[in-house]
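Coordinate-derived values only; no laboratory data. Note that the structure is a prediction, hence the values are computed from the model and not measured. Cβ atoms are built from the backbone, for glycine too; each structure is taken alone.
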Structure P
Amino acid sequence: MLLAAGLGSRLGAITKETPKCLVEVAGKPILQWNIEKLRSAGCQLLVINLFHLGDQVVHFLETHHFFGLDIRLSHEPELYNTGGGLRFAEGLFSGSSPILVLNADILCSLPLGELYQHHRTRENAATLVTRAPNDPRVLLYRHNAEGFGELRGWRNNASGDEGMVFPEDSQAELTERGFCGIQVISPVIFSHFGRPEEKRSSIFGYLDAVREGCAVEEYGADDEHWFDIGTASQLEECQSFFATHEVV
């Protein structure tokens, strides 16, 4: 699934008339970069959620004959946030296979097929791609005996706010990691996202799942090229890099 419903307001005037996922990088919309990457990784069924200027996204997909994929569109009547958006689209998925989920404004060189297969070898409710943090908002992990990082909480280093799965985790040795907006989820996780109209963040759904005994682990991407195209300066940085490199 590609999460593409957001307003993209941090990009300013750029997204007043163009949905963020159709903003171009190196002559190609971000959405197209990600669809082609997913297709190369073996994706055949793709769900995309829409809200802001969604008709433009539909037209773009139709013009490109849906890139030869079974693409199903989840038109949100209002913004449901990440967890709510996933829950709203639940009925569009088929079977019990894990689901690879990407924020549509993320470009990353991570091999998605390898990530997906790794998730399948673990009994995780979710596997979250992380890297060394470059933002005050971080996820907190505790490493288990196998060396895998288990989600235990979150922290905002700017405000000092934090939340732990269990109170005793506040005394444990935890590692701060930045969330990359890429994850693989197993269908068992849907019930933890609540009702769409609750507009829950997927992160709080993951924390609830851990609290109820599910495993949510990290998958490091520190050695990969990664761009969060959320602001005009980040877009410019990504454009400059793609002028001499092809990330995906």
Structure Q
Amino acid sequence: MKRKLKIGIFKLSSCDGCQTVLMDLPSLWDLCEIAYWLLGTDTKDPPRVEIAFVEGSVSTPEEEEFLKKVREKAEVLVSIGACATSGGIQALRNFMTEEDYLRIYPEPEHLRILSRSLPAGEVVPVDYEIYGCPINPKLFENFVVSYLYNKKPRIPDHPLCMECKLRGNICVMDAYGIPCLGPVVRAGCGALCPAVGRGCYGCFGPCRNPNLKSLTDWFEHLGVSREEIVGMFRNENAYAPEFRRLLEEGLEGGQNKPADAG
């Protein structure tokens, strides 16, 4: 029998969605020895593992230190999901000042947070990234099997449009004039939204070398306002470098300036 991988599944600031989808992988128990998983263990200190899968963004000093410990004890570190790869919804605060978002708390002085909510790769070296909100469990399974058999894991980085073509989907933008992020978003979900006649909203983050200017020009041709275009990219992957630049260029006024690194 093939050996089992010793893995850990580690949580930072997140909704637990990417961890939860792993429940749909019964084969995971046959492939892996799970040394740490907050959803199923009471271990506090990260053990040494072959692969550390990290979900969530780094939003507090405690999470920053915890992630550094995980990195030290893992041979390979893989960030999973939009929060760990791009900062997640919580990174939307990076486009505001602290004064703007702390005002919603009655006693903000008790909060212990970093000045920015960060993807794992901006804190420690990351070996692989599995994208999605949530991730596709099949991509996770493919990663584990590939690693076990010393094969290079296949993580899609091509545009979602290719999945639409493979499914035989009608292009919602060409046929119906529906704005769609498919040309600039990476594949991996199976083109779920275009398959039911709605535009992709970008949950798998930017693909390799996305042509954002071409797409936003086309949106304007369809009659979409600049404000609406910016809103389309203000999602769980907004802090991905490619989307971040577009938002920083498209937002005006002091309240929309990203928080300083600190």
Structure R
Amino acid sequence: MADQGKNEVDSKEKSVIDWKVVAGRFVFTTALMGGLLFLSAGRWNWWEGWVYLIYTAGNLIISRVVLIYKFPETAQERMDAGKKENVKKWDKYLVPIVAVSMPMAAWLIAGLDVRFGWSPALPDSVQIAAFVVSAAGSLFSTWAMFANPFFSSHVRIQTDRGHTVTRSGPYQFVRHPGYAGGIICWIGAAVFFGSYWMAIPVFLTIIALIVRTALEDRTLQEELPGYREYTQEVRYRLFPGIW
């Protein structure tokens, strides 16, 4: 019992979260998203922009706070993974695309589309339905993050954390539910904003996510014990019956 208590203390010490860094990232991400949306739109009375900003920022903050309190080691891994030596080289190029440049381009174009009226208006009912789809996709990704203790921000085999195959939660249905949810989220967002031009960075994001899925799946099959057997249990990477 004494050893168990010591191990729990050691685990907590290893997973100390710097809340100043966390808060700084939340503020920066929200400010960046809001700035790109509303400054490019050139106005504040844009309900789609407010709905998207409030939901996305709220989901980000709530999910990460829950992650930090309930799964601190996973939260620490997501914060520190980019600094690890065994991150795959190809992922160092893909992460900035799927997490930074393409989202920024999408938000910028959505606002510009509103300012210049590039795309015809969609019925509110279609936009609301698309928003529900987008929110469902983000929640599906969040579920994957909570279910998988090795849900990292970068692709690497976490031998330092005793990396094993996750089979619970959404991983019962597809092998990469985080990416599947992200794809659904972005498709819904493009329709919600009603921007034909926003479809360009969204399409590029989806292509990058599919490439990342293929490369990560190959890495796991080659390097993670038990993953090949898991692929026989769960056949599809992203969407059941498709791929």
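So distance in nm of label points 7 Å out along Cα→Cβ at positions 137 and 201, computed for just one structure, reads 0.4; which one of P, Q, R is that?
That value comes from structure P.
A value of 1.9 was computed for distance in nm of label points 7 Å out along Cα→Cβ at positions 17 and 113; which of P, Q, R is the source structure?
This value belongs to structure Q.
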